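Presented below are the structures under discussion, each in the form of structure tokens.
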Structure 1
């Protein structure tokens, strides 16, 4: 059944995705689950066909399908599950196909649960010279390149590793002056005692590391050569078999090359219901490390309880890097939604990470 309602201009929200799916602008052989539609994004599902590939690539002047033939090591059916070995690269055809109108464009990002397992994934599409970009009016298949960097992981058709965020005509990014004004009406950050604090705003909202507290666990470091993780098993694995807790000694931590760490923000963050946000994944002005695989923050994040901490997945590049308590380690960039979404992030829709502290991915048994 097609929807005749107008699609909003600007960054799309829940009801817009519902409409464009009903219109066939996003379609799939298998019906797109209603729960895939998030407040300001759409979860994408792995299809049945995957390829182990010899190299990453972009299909700048041709279709991805043609390029696969050049780099394919083998073709794989993942309908019943398949082991993706760490540091090997795979390409999976996603179930969702796009048939966008001429004014709609977008971008993709890994979901939080993907980033927290150190799974490096990025979307590619036909005739596109950038990862994670959905060009204006794109029509065709989309694919997900997957490289698990720390764990061996079993993936299966239907698993959701990444998200799509679309805009119609334009994306209304919020500048610092406007963000300051928004903060006077709707506080963006709280402290651990649920008190409003002044945000640090410069090219977006700065996020700082929480590395204080006597004998407190301030981070987790992934244990190498751990057991295999089955991606669709939730609240299943014992934390101590995969992660080493790091307790505070001097209000700082040294991030070492090739190791993977989970930290959390000092601030508790509140995303206003008419905005969405995206974590900047890497910023050389902040330090020589990569922060946060998972980018999208939906409207309503943190609204249930005076904000929620952001969890930060961190790796260094070439050298060890010392991070101190209260050091800026990431930024949130905000964009205005075209309208208030009918569905907000939080407990009502069973969001996994609302009111989180130093939280590992949903695959691990909850501590405490």
Structure 2
């Protein structure tokens, strides 16, 4: 996993989860507590409610990315940039300042004026964005999006999201964002939940991951909560996201999110990580496949990379048959009346096929194992 240095703030597996607080200088933005058009008031908010509560990064939005509003041009965003720049100049606390934009020209102007990094909500749809960020040696968040400056985040399926993040490449200092939320009419709550379940797959790019899940609908819907009641579900998901590999959490609820992220980090499984050997966080063949692709390997190896374990209750008169088939197929099998059975996905598929051939009485056991491997 690559570590990204964002103006001295190191982001990656070997560092604490980072909290990105949000400031908007766009009157259209729907979350009113974070919206300011007066630089002095905005700076006070940043110092007291963001940095003072534990934000490592402050993300400044020049316009609302809500699909209900007209997209501002680069020129219109630049007209608002002065307010953002004056705000960060007035801030007394220490943080990394990120400019949220889809335009390379705006990113360039913001970085020249004192911003430290870029949050590109259109995922390099402006083809000049990577070069601008590299020229400034700036970290950049790349949110999964189609190659269209008017449709940020408008990708739904996990496979399409993953592919979108790879489009137009990555810089050495790219942080990937799988674009949670209702960015398009086609995206469903089920789409977001599936992306969250498969969050570890995005580690396959070998770059840090940012998630923006604060009070999002796909979480609120699970618990039946309105936005103002949704902090607990956001915090639960934050801890889970960090445990699954997220490195930056973007939020309006800084102090609480910081605590939840630290809990997630504390209970994340320890993995060996040294200069020559890094143990990968892989729990499914698909997660293995993502890393294999990055390392230019053979995808066929994915199913031999992940193990599964079961407690199996075979018919008593077929127990020895199951034990013998396990021995023949390289599957671990031990125990008494009930058996502990474990092996790689590839070996277990062979094991299930051989069980079916060996005894009709074991076909049900074989079918359940085979079904679980999909």
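FYI, it's all coordinate maths here, none of it is from the lab. Predicted model, so just to flag it, every value in this text is computed and none were measured. Cβ atoms are built from the backbone, for glycine too; each structure is taken alone.
Some points to look at:
- Given 4.8 for distance in nm of label points 7 Å out along Cα→Cβ at positions 131 and 267, calculated: source structure among 1, 2: 2
- Among candidates 1, 2, the computation of Cα Rg over 2.2 N^0.38 Å that gave 0.97 used structure 1.
- For Cα extents along the principal axes in Å, for residues 43-202 alone computed as 42, 33, 33, the structure of 1, 2 it came from: 2
- Among 1, 2, structure where mean count of other Cβ atoms within 10 Å over residues 299-306 as derived comes to 21.6: 1
- Top of 1, 2 by relative contact order in percent (Cα under 8 Å, 6 or more apart), largest first: 1
- Among 1, 2, structure where distance in nm of label points 7 Å out along Cα→Cβ at positions 91 and 155 as derived comes to 1.3: 1
- Value -2000, calculated as helix-only ellipticity at 222 nm (-39500 (n - 2.57) for each DSSP H run of 4 or more, over all residues; to 500), assigned to which of 1, 2: 1
- For 1.03 (Rg/Rh (Cα atoms, Kirkwood Rh), for residues 147-322 alone, calculated) the corresponding structure among 1, 2: 2
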